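Read the figures in this text as sums done on the coordinates, not as results from a lab. Keep in mind it's a predicted model, so treat the numbers as computed, not measured. Cβ atoms are built from the backbone, for glycine too; each structure is taken alone.
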Structure I
Amino acid sequence: MRHFPVFLDLRNRHVIVCGGGETAIAKLRLLLKTEAQVVVFSQHPADRIRSWEDAGLLKVISRDVCQEDIAAATMVYAASDDPDHDARTAQLAREAGVLFNVVDNLEASEFITPAIVDRDPVTIAIGTEGTAPVLARKLKAEIEENLPGELGILARIGERFRSKASTLPHGSRRRRFWTRFFFVEGPLALRRKGVAGASEVLEQLFVETGEERPEAGRVFLMGAGPGDPDLLTVKARRILADADVVIHDRLVSVQVLELARREAVIVETGKMGFGDAWKQEDINILMIEHASTGAKVVRLKSGDPVVFGRLDEEMDALDASDIAWEIVPGITAASAAAASLGVSLTKRNRNSALQVITGHDVEGFAEHDWRTLAKEGSVAAIYMGLRTAQFLSARLLMHGAAPDTPVSIVENASRPDQKIIASTLAELSVAARDSEGPAILLLGVEPREAAGHARQIVESNTLKVGAL
């Protein structure tokens, strides 16, 4: 993030706009919505700017800006449509230590102005680091369509009630109170009975919320999917956005965690095969401690919690402490990896069964029915198999598997840094060294060779070819 978004208090602050044409007018339309004291420096201001001056909305000074003028300002817009004139203005602002923007010149500016959705006092700013104004305008239009026009009025009513509402218990009860007012009962009351009706509803909701019995804590054992936030289920998104505490494993992507509330307590309980890790007992204690305070806890696991997620141990611990829990499934890595390869994990006349296995367990290298796995046409999704690749290939070859059996390694499935390594059983231990993980091994399948999909994989630089 190059430009950090902030909301600057412009009440009674001086803002200078240097320029009197259409570029200046576009910025003034926005600035005149603020409480700033706007001053325009232009020897030939447009009639529209003069009309704003006549209405007392701004002041026009018919000369070039000087150092003393800028020193008293909070920020400056260089908007003259003359590159040399704008460069001079920017230099004066730089010397005075005042923030400046050269309109339509990202590199010459100290700040940029985002696209804005205005529901005063609710303001939504949309920025693209100056790279895609068309995208910003599109997002603005979509947000405008989905925000009710009366939202600003409701926010003003709520502003006067904030100190009283702060006496409600912190957490989900207070959030539920405001949610009912802003999105359910408040808009209806405002349309029917105006500001007085909405204020009356707010008082009524306050009383009702205060009389509610405190909710018991609850734990959601939830799948984060393979990493792409778009693959998170709708239910998971909703729960994550309302959680008080999020306890996540090491493999949950940053993009998924960004969907949690800013106020939520976020705890990483890293677990790494053959390495340092949180003890499962400590994770259980952490869940129970937070849920016992009435918190809504999300135990967030990469992929699907029912697949190699030590789910039973956590459910047993929660049951023993009489803590309510719910499982929220997610898309497992095997499904995401197969989608990335453009293949099906089951195929008529090839395999009527799919084995989902782990490369290692708490005892070390995991043993399996190697003879069945080694049969021609067998397909298996192997989790946590990178560090045991040599062991896996040796066992399978020893039990009769063909050396040229395809094995696909999919690292960071579904994520922007996804990498696919196409190999064979004979070369698996070597191919696995090229992957830093996390990765899943798909035994018995290889990337789809249909021209369109193969081109897509190769052109995105995600395909490394081992021995085929």
Structure II
Amino acid sequence: MLFNSLPFLIFLPTVVLLYYLLPHRTRWILLLAASYIFYGYWKVEYLSLILASTTVDYFVARYIHATPSRLHKRMGLAVSLITNLGLLAFFKYSGWFIEDVLDPVVGLTDGQLDSFRKAWDFLLPVGISFYTFQTLGYTIDVYFGKAVPEKNPLKFALFVSYFPQLVAGPIERFSHLHQQLFQRVSFEYANLQQGGRLILYGLFIKMCVADNVSPIVDQIFGHSAEADGIQLAAGMLLFGLQIYSDFHGYSLIAIGTAKLLGVNLMDNFNAPYTSLSIREFWGRWHISLSTWFRDYLFIPLGGSKAGMTKLAINILIVFLVSGLWHGANWTFVVWGAMHGLAYLAERWLFPMRTKSRVGSALKWIWTMVIVFFAWIFFRSESVAHGTDYIMQMLQNTGDGLTIEWDPFLASIVGIFILSDLLFRNRSIHVWLESTSTLIRWSVYALLLFFITGFAGTVQHPFIYFQF
């Protein structure tokens, strides 16, 4: 069920209304049922995967907490890791492993490859990377004594499957989300007001920015051999805009939806394209994932306390795994490696600690060059395609494409860029609260005007649903 769809437009008000009509003690049951309906709307068979992860981690966490044996605790954690990462690897990486890793080594025949392709011809379960990391984080927290396991299996199931952030995050921690799901929430206009604002703005940047930019990006990347250098550069910049507005829009709708129900999800973005370093970029981009990798991969590997060589290896591991988390393609590995190497370069080769305006401008240019050139590989079908794209963009050898560009789209993009700068380090809700009633309602009217009049003619799925 897409956030920007008619079924969700019916589903959400129904859930919110029933939530506040029901007594407190039964509300969580409604949320659990709603979450399974929400996910099962895509493909009901894949509910079994969520149930499998939920069941394993419920019992494993209880076992880890109860046993005094360090060995047994490790065995329980291993069961959780193998089960969750095994399911993720099977559905997300098995086909890629066979074609791009196993075949070059073993040399499979065409018949064998065709058989494998038919066997793995299934849709990637929506949100599997997100809920897998969320439930894994819970088990790891229990292992290290940072969380006490939930005794009720159905209440734990709600933590895993909570529908606002189920399919594309934010990836929440047990200590932050679980207690909120069962707290007594009174009906408050402020929750509806704040949630509605976030949903409205999220729909605007998804439907008016991302969905309108998407066809242009598809045309340029799909016919990059024919495009000239300026068009290829525009495609690079527009894809950076598209993926940001698409995922940021989703996150805002998710956070706003949860707020309607009295739950505060963590912020996932904070004006990342204003960053002055790769390190700062990852403190502002997909914050729930970057902090997850920091806490559950980087720190266990030794964190920043390791020696210089070990630290460099740890950082590269985190960025390479982050790339692989996004998809089964070498392009994502290259994307992660570019960020990792740039991060190391900033740390040791040219830290650029100057605070002057010129220095800040140079740091911003450096960061954006890395980020947007890396986006080329993120969007490309193969590493060869991404490499050719960059070479042709720099050499300007293409004849040029005929691109249909709506002049009004420039205004929408401009409004989004200005608003992103305005909301740096604060949300649209906080800004609207500080304005007059006239300005506040004028903004509401303007956003509704754009959504109803200039939303993309084709409904594009959220980009991060594929991850």
Structure III
Amino acid sequence: MKTFVLFHFRHSALGIALLVFLCVAGYPWILSARSPQAAPPPNQAPASPEPDARYKADILVVVAHPDDETEIAAYLARAIFDQHKRVAVLFGTRGDSGGNVMGYEQTAALGAEREIEARRALASLGVSNVWFIGAPDTPGQNVLASLETWNHGNALEETVRIVRLTRPDVILTWLPDFVVGENHEDHQAAGVIATEAFDLAGDPTKFPEQVTFPRDHSGIGNFTEGLRPWQPKKIYYFSDASNKDFMAGRGPEYSSTEISPSQHVPYYRLAAVETSFHLTQGDTGQVGKEALETGNFKEFTSPVRFVLGKSLVGGSATSDIFAGISPGSIPFVPVPGYRPQASSTLSLELGGPWAFYQKFWKAHGIDQLAQLIPVPEVGVYPGNTLHVPLLIHNHTDQEQIVRLTARLPAGWTEQAAPANYPVRSRDVYPVEVVLTPPTNAQGKWQEITWQADTQGNIIGTVTIRAYVTPAAMPE
């Protein structure tokens, strides 16, 4: 009937009048009627859908807590408003163990509030693709503690999934290193997992269920995800270290005082606006709110600095973040992986997170990070205890008795500990040293050195720099 009406009346005055009447009477299908089209070629399958363009990102930011993105908000404003880059953000936690200056809400309730704060903050920059892994907020300085409480494997799987879904050219994340500053272990965990995801998302054998096509994507009951492997092109790190001089020349730096050509205000103001949504947080949201009310933006005018982790498209460390990046995908690039070093001697090294990072950097092809802070460092609260793990390695064929001695700064004390350690052949002996700084050492760098020897022969020394500060996270 539809075809009949269209053929017989659409080219006559009566036909036009009838079409108008039918549309007014509630038959809009008339306007869309067409002459019969040629049938599609026999046995031709429908077009294969491409990845969902709504989630494509140029930049994926991987951080730990709602408000972590404020560390680089001035750069994100530049990238979004003036370079027209698409940004997505993945938070490891909902910030459910932080303080709350707005009310009594804590734990799960606080996490619910902070999630909304983060979504509103990022919406002020035009970012709507925001995900949360939902790991617990774990305050401290030891990255290994966060990797454990986050359930490392699950958090990595989710991060790889979001990388494959958003297909970013660039990942921006926290520096995976132990620095004096806030040095939150969750920040470090976000950097570790983002680096691992950068190196795994392009490998179809990692979480293969994510990159296997479903039986029928238009139906229900499918059990694989239909994503594609994706190799990001660059990864950059940022830091909340107290002193960021070590970052100079290691990556690009972006002014926060320049005027945005599209928004006609300095980037620091856009950063303050974004930050001001995190009102439960006294050291971010409240600072942003006060800056907007008073016009004093001194907390937001520092440049945004990055450290280049790796680039798979060439370029120098200090080149623009998007230098050398072209649209489209690149082949998967495998990393060196862990390679044990052969040894036949005795040795001494820092354990815990320091030992982990030395292996992690090499395994992921970012061993230049070892040069950022040549002498390992740690922050400690005045009068609090400092736990320092040491590892005595015995790669010989005989058990060895190793003597350990410490050189402590004036006023520091060490809990009583054995001096001699029997280390079995081809084994490692973990030693946990517990120190206490004096309360009057605040604001000072102090060096602590341990020496290991056997039968009068020195087998190794390690040194760590400690900064005594009330801003130090708990251990």
Taking 19 as the value of relative contact order in percent (Cα under 8 Å, 6 or more apart) derived from one of the structures shown (I, II, III), identify that structure.
II
Entry that produces 36, 15, 11 once Cα extents along the principal axes in Å, for residues 195-234 alone is calculated, selected from I, II, III
III
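A value of 17.8, 55 was derived for Rg and Dmax of the Cα atoms in Å, for residues 51-282 alone; which structure in I, II, III was it taken from? Present the calculation step by step, with values, prior to reporting the outcome.
Numbers: I: 24.7, 75; II: 21.8, 66; III: 17.8, 55.
Label of the source structure: III.
Thinking of I, II, III, which structure, once distance in nm of label points 7 Å out along Cα→Cβ at positions 43 and 355 is computed, gives back 6.4? Let's see the in-between values first.
Details: I: 8.6; II: 5.3; III: 6.4.
Going through each structure in turn, the value belongs to III.
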From the coordinates of one of I, II, III, helix-only ellipticity at 222 nm (-39500 (n - 2.57) for each DSSP H run of 4 or more, over all residues; to 500) came out at -10500; that one is structure I
Given a value of 20, 45, 24, 7, 3, 0 for P(r) over Cα pairs in 20 Å bins from 0, in percent, point me to the structure among I, II, III it was derived from.
III
